[in-house]
1. Assign the value 46, calculated as relative contact order in percent (Cα under 8 Å, 6 or more apart), to the correct structure from P, Q.
2. For the read-out distance in nm of label points 7 Å out along Cα→Cβ at positions 6 and 22, a value of 1.9 was computed from one structure; give its label from P, Q.
3. Please compute FRET efficiency 1/(1 + (r/R0)^6) of positions 54 and 94 (r between Cβ atoms, R0 = 41 Å, to 0.05) for structures P, Q and give me the label with the greatest value.
4. As an exercise: semi-axes √(5λ) of the Cα gyration tensor in Å, calculated from one structure in P, Q, equals 37, 21, 15. Which structure is it?
5. Who wins on mean count of other Cβ atoms within 10 Å over residues 14-21 among P, Q, i.e. which is largest?
Structure P
Amino acid sequence: MDNNIYQSAIEQLVMEGFKILQIVEPATNSVMYFSVYKFQEGYFNTAQSIDFNTVEGVNITDFLRKNSSFCNNRTTFITNFNKYMEDSICIRCEFSKSILWYEWTSPLSK
């Protein structure tokens, strides 16, 4: 499976100021995408460690499946995305530090 089949759609969302997290499940190579409000990467040091990553946001995997073909029409795509975000719930997802993930953001946002 091509893990970046939604690359153009993700780039459009990043240009609009959204932070997107891509999580790759290793056993099945399936992918989930989140529009991120908050992301905490797991870490280890001698004082404390957190053995998992945490994302708070909206799972946009289904949105990308259904709407990525509209990404060339910026107005329609962003209108659909904003509606999806309004209608969706924010969730918290914790996942192992060993799972592959990519965070897509604008270099201007950091």
Structure Q
Amino acid sequence: MSKISFTYKKDDGTTSKRVIIQPKFLKESSNYLKDFDKESVKYVQGYEIEGEGLSESEVKRYEEAVNDFYDLVMPKMNDYLAEQGIDPKKVKQKAFKKEGVSDVQVL
């Protein structure tokens, strides 16, 4: 599924027809915080290495590979769109409350 359309009703009662590309359906919004001690932190997410049967150096190799993966340079969406010769200001990432979504159609 790469595209859906739906009618969205805002809190103020107004409605609009929306089309979303590359939709993701979230249990909760993703709000990443840098400080574990903040009261609003509810989850800790990350990768866990299953080290059973691995030597300490093998575990370290896995850890380094995961860290190297995150150090790879991936272009930002705006930069990529500009390289394609289109206006990045025309593409906005949006999230919609499910309670306001109706008439969903997979396109």
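1. Answer by label: Q.
2. Of the options listed, only Q reproduces it.
3. P
4. Comparing all candidates, it corresponds to Q.
5. Looking at the calculated values, the largest one is P.
Every number here is computed from the coordinates shown, using simple stated rules; none is lab data. Everything numeric in this text was worked out from a predicted model, so none of it was measured. Cβ atoms are built from the backbone, for glycine too; each structure is taken alone.
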